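Listed below are the structures to be examined.
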Structure P
Amino acid sequence: MKIHDFYQKAKQFIISKGFENDIKWVESLNIKKTTALQFRNEYIWCVLNAGMREQVARKIYNNFLIDFDLSKIRHGSKRVAIEKALKYYEGWFKEVLAAINPFVFLKTLSWIGDINKFHLARNIGIDCVKPDRHLSRMAEKFGFNDPLEMCKEIQKITNEKLGVIDIVLWRYANLRGSKKSQLKQKELEIY
């Protein structure tokens, strides 16, 4: 199966599972329209999501946003990073907007590393691909050097934002499970 065919089937799969809003949300993102408050919330999301399943992080994040009670965040260094963000997010966001290379600045923030900087960047409207384990595994299976190369190949046909392609492929992997043994070979024939 070619990557373009796989992508179209993955996209239809996630839409059929009720995740079309993920696609629409990423399509709507634009760094020029992002606010400092949106940046703050996406930073908090990315910190909470680091090293955790999205579904678990989502519960903690939604619970925290009710009243911004830091005691709801049990992970000590994540709590400290979020507490700092609550104080300094406006200045941080100005730094992102002014940066020649925003990825370099984002990586200076606590809990934002080599991979998570792309997650945060995409979520604030910078069109990019997060080279996480799911996309890296797919890129390897399809013979690409990395997820960016794979997503750019898909983009040639679809003309979609890299972030949209990223979220489609990531959501598919998330819904199907991360272990190769959990994936049904016949469904999309890549594993």
Structure Q
Amino acid sequence: MVNIAVLVSGGGTNLQAVIDATESKEINGEVKLVISNKEGVFALERAKKHNIRALTEKDNEKILALMEEENIDLIVLAGYLKILPEALVKKYKNKIINIHPSLIPSFCGMGYYGSKVHEAVIKRGVKFTGATVHFVDEGADTGPIIMQAVVKVDQDDDASSIAKKVLVEEHKILKDSIRLFCLNKLDVKDGRVYINE
């Protein structure tokens, strides 16, 4: 059984998708810890409803200590709006997964998060956008890509409608990426992720 920590900053719909998948045994893992960098977000309430240890913590050293305390094997960033410290990234190399609401390398990196991504998609007029799950490295959205899902941008879409369509795909590929990680099916070679199913 893989011990999972989820880092959040908001409402936690991706967190809920992960919790549901672990409880239904779709994922061979258990969410042991949920940490938010913001007080009072709904994601913490979601965790508490499932008797998962949930707390607000901003201090990077304390976060690292909590990971060790709970014997965490996998860290999932689910809408976590904070850059991780290099020490944590190095310690958990290829064991930190992030979900991003675009098709990386488009609309990613510093300044691209949440609704800002979808607003940029509309402004640029692209015909397709989507979601990407990737391993975290020292850069912003630069780690090896695990999975992507494509979403068609219709002419009458706005940032809000795109966000809803992308979120549906985020839940699917995040759960699937975690499932594969927990089954030890992901290999990283030369910056690429190979899925061994």
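Values quoted throughout were computed directly from the atomic coordinates according to the rules given, and no laboratory measurement underlies them. Only a predicted model underlies this, so the values are computations on that prediction, with no experimental measurement involved. Cβ atoms are built from the backbone, for glycine too; each structure is taken alone.
Quick check on the output: 29 is relative contact order in percent (Cα under 8 Å, 6 or more apart), derived from one of P, Q. Which one produced it?
Values: P: 29; Q: 20.
Going label by label, the one that fits is P.
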Quiz item: Here distance in nm of label points 7 Å out along Cα→Cβ at positions 32 and 160 has been calculated and equals 2.4, so which of P, Q was it run on?
Solution: P
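To test your reading of the models, identify which of P, Q gives 12.8, 41 for Rg and Dmax of the Cα atoms in Å, for residues 72-151 alone when calculated.
On the way: P: 14.8, 45; Q: 12.8, 41.
Going label by label, the one that fits is Q.
One of P, Q was used to calculate distance in nm of label points 7 Å out along Cα→Cβ at positions 24 and 40, giving 2.7; which?
Details: P: 2.7; Q: 3.3.
Corresponding structure: P.
Taking helix-only ellipticity at 222 nm (-39500 (n - 2.57) for each DSSP H run of 4 or more, over all residues; to 500) from the coordinates of each of P, Q, which one would give -10500? Don't skip to the answer; put the middle values down first.
On the way: P: -20500; Q: -10500.
It traces back to Q.
Quick one: mean projected area of the Cα convex hull in nm², for residues 128-175 alone came out at 2.9 when computed from one of P, Q, so which one is it? Don't skip to the answer; put the middle values down first.
Details: P: 2.9; Q: 3.6.
It traces back to P.
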